[in-house]
Each structure stands twice: as structure tokens, then as C-alpha cells.
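Listed after this line are the structures, all set down as C-alpha cells.
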Structure P
Amino acid sequence: MEGYVHSTESFGTVDGPGIRFVVFFQGCPMRCLYCHNPDTWAKGRSENLRSVESILEEYDGVKEFLHGGGITATGGEPLVQMEFLTALFEAAKKKGIHTCLDTSGIMYRPEKQAEYDRLMAVTDLVMLDIKHIDPEEHKKLTKQENKHILEFAEYLKMKKIPLWIRHVVVPGITLNEKYLRELGYFIGGLDNLKALDVLPYHTMGEVKYENLGIEYPLHGVEPATKEQAIHAKEIIMEGLKARLQETMHSG
């Protein structure tokens, strides 16, 4: 089985538990205004074709250094190449490797549940990046609706797949108390939630846009501070706790 891979990273420290081997998949339908990997949008460059076997051979070459880690599939959007992703994770699990899927969930469709069931059978952890909780604001931010993303979160809850939620704080876009509280309320209903990462928006990807000859959509928007991210997480947690209290009282 072969698929389109942008690149690999041998010592990922922010891509799941432990030190991880990270596979960046090529292809993504989202056009997030703050995307720092615009070079992963297009799919189908023959020079990036990789086999499952070659990726696992590369993993084997560094596995002694991956303390408490495993393989993380990220992108782009790994679910664009569902068949290849599933083949990679199935082969990894046969070797006893911990598997983590870093995704936006944008490709999820309930009618394809059998395919997702097969993938989840070999997925140890999902890191789900919820870009925006409000449907219209999500469309402005990513050019896509968030309906299927939230459905995917509920599906993962049903399958009892350990879940880490990620959310990027962007001044003027997601740094909004109403939306942050709503996000917290939603994820408070996910009993498979294991972690919440609130990440400050940064501009490190801007140079990639320049190199690709693309205008950077958020040019002039200041990076979020660490303090803003901490405050945003506190508000999300307020919403989460409100949902939990409702659940306790209704139960």
C-alpha cells in the first residue's frame, strides 16, 4: 500500500504521548486562515509517494529513541487517505507500536462508519483539532462546516477512543468568551476526553506562504500570548464543568 506523504519527523514531542515518529500526510480540504502547513494542501505529487513498509523501516531506524512514544499520523489531513492510513496503523499495531491520529475530523461521514470502525480498531489515541465551535464562524475560518467534525467527536465517544482536544486561540477570531465557553460545554459531554491543549496562534508559517507565492490571510494579526492561551483554557474549563454539573444533576 502506498500513499502521499509530505515528510516525516523522527523526534516529535508535541504530537501525542512520549517522543514520537510523525508522518505528515499530503492533502487537506480545509483552508484554515492560520494554517502553518499550506505546502500540505495539495495531494498527488508522485515524488511524495511512500509505502507502508518504507515508513515502518524508517520508524525502526529510530525506535530506540522514541521513549514512551509511537507513530502519529498528521498532515495535512490523514483521513483524506483513509485506506493508506488504515493500512499503516494496521501494520504498526502488528509490530506493537502505539498509534495516534492527529486530525480535524473533517472527512467523517456516518455512512462510512464501517471504514472508520476498521481504522479505530487500530487507533490508540485521537488528537482532534476543533477549530471553532460556531458553525458560521468555523466556515469563515476554514472554508468548511464543523458539522462532521462534531459528529466525529460523538462517534469517538461512542467507540470509547481516548481523545485529546486541541484548540488554537487566535485574537479576534477564537479568542471570544462566548465561543470558548460553548466549546467547553460541548467537550464536557465527551466522557472519553483525556486532555485539552489550548495553543496560542503563531505566525511561524507566514514565510511558507511567501515561498509559495500565496498571500498570508492573517497578515498583521498579532500572535496570541501564553497568558491569553491560559485564560482561554480557563474559560473552556468553565463551560466543561457546567456541562458536567448538568449531567450530574440530571443523572
Structure Q
Amino acid sequence: MRNAGTMIGIEGFFCTRSGKAVLRDISLTIGEGEYVSIVGPNGSGKTTLLKCLVRILKGSAGSIRIAGRRIEDFSQRDLACLIAYVPQADGYVSSFTVEEFLLMARYPYLSPFASARKSDVEAARLAMKTTGTEYLADRTLTNMSGGERQKVFIAAALAQETRVMLLDEPTTFLDPKQEADIRFLLGRINRERGVTIVSVTHDLNAAALAGGAVAALKEGALVFCGFPREFMTQEVLKSIYGTEFCFTTHPVTGDRLVVPRVTL
């Protein structure tokens, strides 16, 4: 991982739901400006961890610190000034226009019932320009493709002007071009704006090519954290997923990638 100041510190963290430990003794440090991909089998606690980082869910033991402060010490408004959460694009969406939706993302900076200021409008327009969604400004969220909607969700996170962006499977259900567009956009936001990216993904190749660290969960525990070249090995992947993998080398970057196994 990069030699950067700590942005997120998780220490001995447990999250229990319905009497069952969903996260178990998680300890993880994410530096400012890092790009971390969180992977693992279904039900391993990936989405739960993201929701704990924005206090949608609460832990039962251990601690989470954001920029050196305990997460419990933040008001919800102050926490929203630091962290933006981007859910999966296939969930419920409202009938707001894109511009209205992005202005709603400015709520941490507005007093209750206050109208949007010039700075809020400018932040929303810059977010649309950055994500290439200006042409969608007057369209409703219900009237666009999954790829367009995901870009709008990312635009809302940018309009929120936070230092951390959490994304829950941002390329799920997207076609190959849309996937590539989203991955390129997130990489550019990370590099050019220095935004810390924490992204849950099932795509092991996307995690390997993202250019950051990989953290793997299994049955609620953190079982790997390191660089992609250390992650993309038969020993590590089999220990996490319980199956054998086949590998190849990317023709441009030289990174090790997985390919589907075939039965002959």
C-alpha cells in the first residue's frame, strides 16, 4: 500500500446481526488517496463492512476511525462531508432528475430547508462534467440505462465533495463497455483528485488491474490484504474461494489475471 497518512483505521472490529457475527475481528488500515478493492465469496461481509463505515450498520466491538477520529464522534452531517457511499445501481431509484439528485447530495453543506446556493450548483455541474453525464441533467433516474445510472451515482458522490468514496459492486450488471468506462472513471478520480476509493467487487481481474491494494474477506474475517501480485496466486485464491484457478498474463500490463476453467 502507499505510504500515506491514515484515512480509515479499523481495529478488532466485530459486527453482529441476529446473534451471528457477520464481521469478525477485522483490522485494516487504509491510507489517504489509496485505492482498495474488497473481494470475497458471497456472504463474506463485504457490503456489511461498507455499511459500517458510513454508520448504516453499527459494530458490536472494536473501533473504526476516520481521519483519526472515532466514527461515533462524528455527527451524520460531518461524516457525510468525509465519506460518500455509492450503492449498487440496480436498487430502488427515485423519479428526481439528475440535476435535482446531485443537488440533494449537497445536503451536508446546507441548513435544513435551505435552497441550493451558487456553489452547490457549480459542484453539481462539475460532477456531471467529470462523469460525462451533462446530457442527462434533465432526465429522471428511472429513465436511463444501468451504466448511465451508475455514473450518476458516482457524480452524486463527487458533488458531495468527500475525501473517501465507498462503492458496492459498481460494475455489476453492466456490459463490457460500461464496465470499462466505470473502472476508468474511478481510476481517474483516485489519481487526479486524490479521493480514497474503497470498492467491493466480485471481479478479481478488475481488483488486480485497479492499481491499488486488495483486501479479501471470508466468513466475516479478513484473510488477505496486500498487493495484486501477491493475491493472484493459486494458494491464496484457493484458500479464499475453495476452488482451483487458471491464470494468464495481460498482454499490455503484464499483470497476472484469472481465466475461466474449462472441462474437456
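FYI, it's all coordinate maths here, none of it is from the lab. What you see is a predicted model, and the numbers here were worked out from it, not measured in a lab. Cβ atoms are built from the backbone, for glycine too; each structure is taken alone.
When distance in nm of label points 7 Å out along Cα→Cβ at positions 57 and 81 is calculated for each of the structures P, Q, which structure yields the highest value?
Once distance in nm of label points 7 Å out along Cα→Cβ at positions 57 and 81 is tallied for P, Q, the winner is Q.
Using the calculated result 15.4 for mean count of other Cβ atoms within 10 Å over residues 113-120, pick out the matching structure from P, Q. Write out the running numbers ahead of the final one.
Working: P: 15.4; Q: 11.5.
Matching structure: P.
Taking 28, 17, 13 as the value of semi-axes √(5λ) of the Cα gyration tensor in Å, for residues 49-176 alone derived from one of the structures shown (P, Q), identify that structure.
This figure was derived from P.
Name the one structure among P, Q that mean count of other Cβ atoms within 10 Å over residues 33-40 of 19.0 was derived from.
It must be structure P, since only it matches.
Upon calculation of relative contact order in percent (Cα under 8 Å, 6 or more apart) from the atomic coordinates, which of the structures P, Q produces 25? Don't skip to the end; give the middle numbers.
Numbers: P: 17; Q: 25.
Label of the originating structure: Q.
P, Q: which one has helix-only ellipticity at 222 nm (-39500 (n - 2.57) for each DSSP H run of 4 or more, over all residues; to 500), as calculated, at -12000?
Numbers: P: -12000; Q: -9000.
Derived from P, not from the others.
Suppose you compute Rg and Dmax of the Cα atoms in Å, for residues 121-208 alone for every structure in P, Q: which one lands on 13.6, 41?
Answer by label: P.
Out of P, Q, which one gives 13.4 for mean count of other Cβ atoms within 10 Å over residues 73-80 as computed from the coordinates? Don't skip to the answer; put the middle values down first.
On the way: P: 25.6; Q: 13.4.
Among P, Q, the structure yielding 13.4 for mean count of other Cβ atoms within 10 Å over residues 73-80 is Q.
Hey, Cα extents along the principal axes in Å derived from one of P, Q reads 59, 42, 37; which structure?
Q
Computing FRET efficiency 1/(1 + (r/R0)^6) of positions 9 and 97 (r between Cβ atoms, R0 = 25 Å, to 0.05) gives 0.95 for which of P, Q?
Considering all the candidates, the number was obtained from P.
From which structure (P, Q) was Kirkwood radius over Cα pairs in Å, for residues 145-184 alone calculated, if the value obtained is 11.7?
Working: P: 11.7; Q: 10.6.
Only structure P yields this read-out.
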